[in-house]
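Take a look at the structures listed below.
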Structure I
Amino acid sequence: MKVDVLLGLQWGDEGKGKIVDVLTPEYNIIARFQGGPNAGHTLEFEGIKHVLHTIPSGIFHDHVINLVGNGVVIDPVIFQKELEKLAPFNIDFKNRLILSKKAHLILPTHRLLDAASESAKGKNKIGSTLKGIGPTYMDKTGRNGLRVGDIFSPNFKEKYDALVEKHIGMLAHYPDFEYDITEYETPWLESIASLRELTAVDSELYINDALKSGKKILAEGAQGTMLDIDFGTYPFVTSSNTVTAGTCTGLGVAPTKIGDVIGIFKAYCTRVGSGPFPTELHDEVGEAIRKEGREFGATTGRPRRCGWLDIPQMKYAIMVNGVTELSMMKADVLSIFEDIEVCTHYLINGERVDHFPFDVTDVDITPVYEKVKGWNCDLTALDSYASAPQALKDYVTYLENLLEVPITTVSVGPDRKQTLATR
């Protein structure tokens, strides 16, 4: 058996949570492999909207184990709140949810460092969610971090105090930043008790033993390819590897154990926070997409920047991830347009290019668009792809020809039932 991977191909918010939820019945294990509570995976079914931040999106299916892998960073307070929100649905999370002992913990002082650093950047802010993600990964690579396995150690509090002392020393470099650590620390220490009640495992052994025994595993990515620390629009990126390769380091599986790679993308494009966005629309069209698509961050609530689909960016993401199939989300949002535009090339310094360049931050990029006929009708009641309007099918075929990867799923609404298989 191999691990299938599902991840975002744009700047996050593509709709990964919904597709994971739809695909979960086909799998035995859903495993998050990177990121942390800066993720906001939205699921909607039976008239109820659920937003998950750290817990994998298969948690609502009773036959599936949900693993938080070693590549994830966990805020115990946010994690406990997520568990509390699951309580009304009688989810047996103690038997359905397991944690990697090697997953790193976000401390209250990590969040303070994040806020202090972002504040000090002024107009050069990178758009951090202020969840402490970056400082936690910095401690991980700096070999200073605390991990889930440490909470079971008799000297856990000593380790915690030592790291907090180091952080307070770092915060002294931001004299204008005021904070009260006790406001965050008390609930954090209390929430550690909730983590201790869950099963913690050597996740790399768990995953590989599961593969040997024939279990089907789906790795769930967070954020999106263009936020990858190595391959995204640096420095306006997250602090983890959001691409397929991150599955190997975030779960402890060999590259030869990667199976299908499912790339999720919106029928248009969005981005939250700062950073380059070649096809961003600053006009009434962009505002119409935002309004129709309810484009506000599931984690931050911030309005998302909106634009047309960017083919050079998509080809780049497909390449670095080895995508084998695509899921197109929010096709219903584009129903308000008679015509749709798609960016097929860039003009950079007068040169026409069809690839995503190294420097997209400090160069002037002009998108080159092609106009495609829209379907201009409601899609939300569709129950099969066969009954979809021809213009939607033509759009799918048009994109498949440009991207050279099959689009196997089209989403026409937020509910799990509003998902059409094209084949």
Structure II
Amino acid sequence: MATTGIIASDYTPLHLLSPERVDDLLKLQKAAQRITSILDLDELIDTVVHEVARSFGCVEANIYLHDEQRALLILAGVCGCTQFCKGHSLKIGEEGMAGHVAATLQPHYAPDVSKDPYYIRCEESTRSEVAIPLHVQGKLVGVFSTAHPELDAFPPEQRRLLQALCSHIAVAVQNARVFQKERSQREAMSREANEARTIQQALLPKSSPYVPGFNISGLSLPVGAVGGDWYDFIPLDNGRWGLVLADVSGKGTAAALLMSATRGMLRSLAEASCTPGEVLNKLNRLLVEDFPAGRFVTMVYAVLDPGKRTVTFANAGHLPPLLISNDESRFLNTERGLPLGLAYGDFSECEIAFPKGSKLLLYSDGITEAGEDQEYGAERLQAYAGKADASPESLLEDVRSFSDGAGLKDDATVIFVKG
């Protein structure tokens, strides 16, 4: 048998193989089936090196992976070698049998390692070693090598089987690397989404305002990690409170970013003690200049004056507030008010009395449009809000129940004001 060279290409029919070789074939067949089902890269490589070492009684088995950027082989899996550990590197074409194989993309067999010009000793007991490239469509993935304590311990049939196995290993490693990369990207996106959600939730009111004679509460549930709905309670002079409920067009991170920017502008304008119509007019001018084309915000901005027991509001293309007063409920409309960010225009105001026992409800379309075959709708909202124990939490629970497990289709936000 030759001292070095490429694995033999001759083929021996199965019925002419010795029982030992047939046993090797069956073992490698099972190994191939196992490795192609493993998507975790570390588990895959560990399984390969230990499976081969155990099946052939080898001193050691190794897998080096190709680091394309640094033109190195990095030891990723090792069984039996005590001289090198994971992370050990070889220069391609310059170091060891693995480095030689990586450069040539051809298998290399050393029946007597003491006579092989490329061999780098690892274990004293090693007498023969074979190294096989791992490549997919001609692109180097890595190198597999295994060593035996006997001279010329890898006959042609066995080397041919190992080479066939390495074809499976190369594809499995490539698939595992792709899976690992995609999983890392998904995990990074999930972390970013969670961080964005945390930040967005921090922008919502941390508690309800204390207003003697009134009970004010709100709740917002994004349909995804982040959303474009939000609500706010803004303290104003003379004990008044600004109440905001808005919905930025679209969903996800883009809507959340625009929401955050709009929130900051609105707070600055509201604290300047302007009326609701003036606030929306000034905010709209800013958004028309700054918002990307096609993006807009619908918003209701109301000012509660507890002393006068009045609510003054302006509406920028949002769903009309619901007022329940004196056993009568009605939706409150205004004359003028396009969504913010689309075009210049003015916003009319409406002032309403708020006698004791009244309720005011601000809400987003994620509530009224919930459902599959049939929407929750304005009438159901009107009926539920009239209940004595209605609250933001109970309303959203009723919406979920109505949806019958379908879940929310859009962000859902609500403010209750009870006097």
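Source structure of the calculated read-out (semi-axes √(5λ) of the Cα gyration tensor in Å, for residues 335-398 alone, 26, 20, 9) within I, II: II.
Comparing FRET efficiency 1/(1 + (r/R0)^6) of positions 247 and 327 (r between Cβ atoms, R0 = 35 Å, to 0.05) across structures I, II, the highest figure comes from I.
A value of -12000 for helix-only ellipticity at 222 nm (-39500 (n - 2.57) for each DSSP H run of 4 or more, over all residues; to 500), calculated from one of I, II, originates in structure II.
One of I, II was used to compute log10 I(q)/I(0) by the Debye sum over Cα atoms at q = 0.11, 0.12 Å⁻¹, for residues 175-286 alone, and the result was -0.46, -0.53. Which label is that?
The read-out comes from structure II.
Structures compared: I, II; top value of distance in nm of label points 7 Å out along Cα→Cβ at positions 39 and 271, i.e. the largest, recorded for II. With volume of the Cα convex hull per residue in Å³ computed over the structures I, II, the top value is the one for II, the highest of the group. Quick check: 20 is what I get for relative contact order in percent (Cα under 8 Å, 6 or more apart), calculated from one of I, II. Which structure matches? For relative contact order in percent (Cα under 8 Å, 6 or more apart), the value 20 is produced by structure I.
In this comparison of I, II, the computed figure 8.6 for distance in nm of label points 7 Å out along Cα→Cβ at positions 167 and 351 is attributed to II.
Read-outs throughout are calculated quantities, based only on the coordinates presented, and are distinct from any laboratory measurement. Just so you know, these numbers come straight off a predicted model, no measurement behind them. Cβ atoms are built from the backbone, for glycine too; each structure is taken alone.
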